[in-house]
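> Take a look at the structures below.
Read-outs: derived from the displayed coordinates by stated rules, not from any lab. The structure displayed is predicted, hence computed values, not measured ones. Cβ atoms are built from the backbone, for glycine too; each structure is taken alone.
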Structure 1
Amino acid sequence: MNLASNCSPESLLEIAAAALPEDDLRQLSIERLGNRLPALVGPGAAHLTEPQYWSSLKLEFRLLVCTDDKKYAALRKQLEGFGKHADKAVVAAIATTMASVVGAFASVLASFVAILLIAFLKLGKEAFCGAETLDLKAA
């Protein structure tokens with residue numbers, strides 16, 4: 001799966017900006033941005049000290065891009081069918097597929113999927129798949 005040919009960091013930043021302030025996208029690490037996911041999932045999740053939604057999303061995203069796990073075989077096939085500049089379609093497909101697994105709405109996950117894709121594009125597959133935390137800036 002070659003996500004790099006379908007997405008550009010600039011357009012992914014625009015998608016991420018839907019839920020995350022632009023200043024934060026430029027100043028905070030992707031890991032710190034991701035830790036804000038519980039607060040956006042719902043008011044009842046804002047108290048979580050362990051960012052369970054973010055951890056779950058990262059785990060599922062890594063299953064998608066770093067393994068050949070059967071769980072995401074259909075999604076991989078779908079993503080391969082997208083042409084260049086299909087950023088919104090790629091983000092929507094991933095967020096929609098992972099929403100029920102993570103326990104959040106796809107609309108909430110979309111910005112976080114976009115920042116994960118930015119990290120994937122910036123680091124490359126091997127570095128992304130080996131990284132425990134994503135301590136790089138989205139912008």
Structure 2
Amino acid sequence: MADETVNRFIGKALTFPIEIDANGRAVISEGVEVIKRSIETIIGWPHGTRWFLNEFGSKLEDVLEEPNDLVLKALVKSELIQVITRWEKRIIPLDIKFLDATDTSVNIFVAYQIRNTQVEDSFVFPFYRRIQH
């Protein structure tokens with residue numbers, strides 16, 4: 001499926017957090033960018049903090065202080081597959097990997113396929129366990 005066809009299939013959307021362009025208008029994303037921003041919102045939003053939709057978001061915040069080991073990675077991978085599958089119905093999660101893990105951060109690689117298409121895409125979500133000064 002060509003990029004233009006995929007963009008029409010997915011459509012356009014106002015993404016969160018809302019960004020304002022130089023003309024003072026809200027930025028509208030389209031196509032695969034809409035899905036990426038949606039997944040970033042799902043992963044980055046703390047579970048239980050959204051009004052009228054307490055189930056939304058992920059529990060990554062709950063594991064901030066856990067040791068950076070294989071158990072943590074398995075737990076986070078399971079959690080992310082669950083929340084992405086639940087809240088982003090336009091995609092099928094294919095793979096979640098951990099890249100460049102340090103004591104303060106881990107880059108999470110997310111690969112997915114857009115439903116009803118053969119289009120696969122991926123991105124890296126930076127998860128910061130601790131802020132360094």
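> 12.7, 38 is what came out when Rg and Dmax of the Cα atoms in Å, for residues 29-92 alone was calculated for one structure; which of 1, 2 is it? Spell out each step's value before the answer.
Details: 1: 14.4, 40; 2: 12.7, 38.
Derived from the structure labelled 2.
> So if we calculate mean count of other Cβ atoms within 10 Å over residues 85-92 for every structure here (1, 2), which label has the highest result?
That would be structure 1.
> Which of 1, 2 yields 44 for relative contact order in percent (Cα under 8 Å, 6 or more apart), as computed?
On the way: 1: 44; 2: 16.
This value belongs to structure 1.
> To continue, here is another question. One of 1, 2 was used to compute Rg and Dmax of the Cα atoms in Å, for residues 61-124 alone, and the result was 12.9, 39. Which label is that? Please report the intermediate quantities before stating the final value.
Details: 1: 11.2, 30; 2: 12.9, 39.
Going through each structure in turn, the value belongs to 2.
> Work out the source of 0.93 here, i.e. which of 1, 2 gives that when Rg/Rh (Cα atoms, Kirkwood Rh) is computed. Don't skip to the end; give the middle numbers.
Values: 1: 0.93; 2: 0.99.
It was calculated from structure 1.
> Comparing mean count of other Cβ atoms within 10 Å over residues 21-28 across 1, 2, which is largest?
Values: 1: 14.1; 2: 8.4.
Between 1, 2, the highest calculated value is found for 1.
> Among the shown structures 1, 2, from which was the value -18000 of helix-only ellipticity at 222 nm (-39500 (n - 2.57) for each DSSP H run of 4 or more, over all residues; to 500) calculated? Mind dumping the intermediate values first?
Numbers: 1: -18000; 2: -9500.
So the calculation was done on 1.
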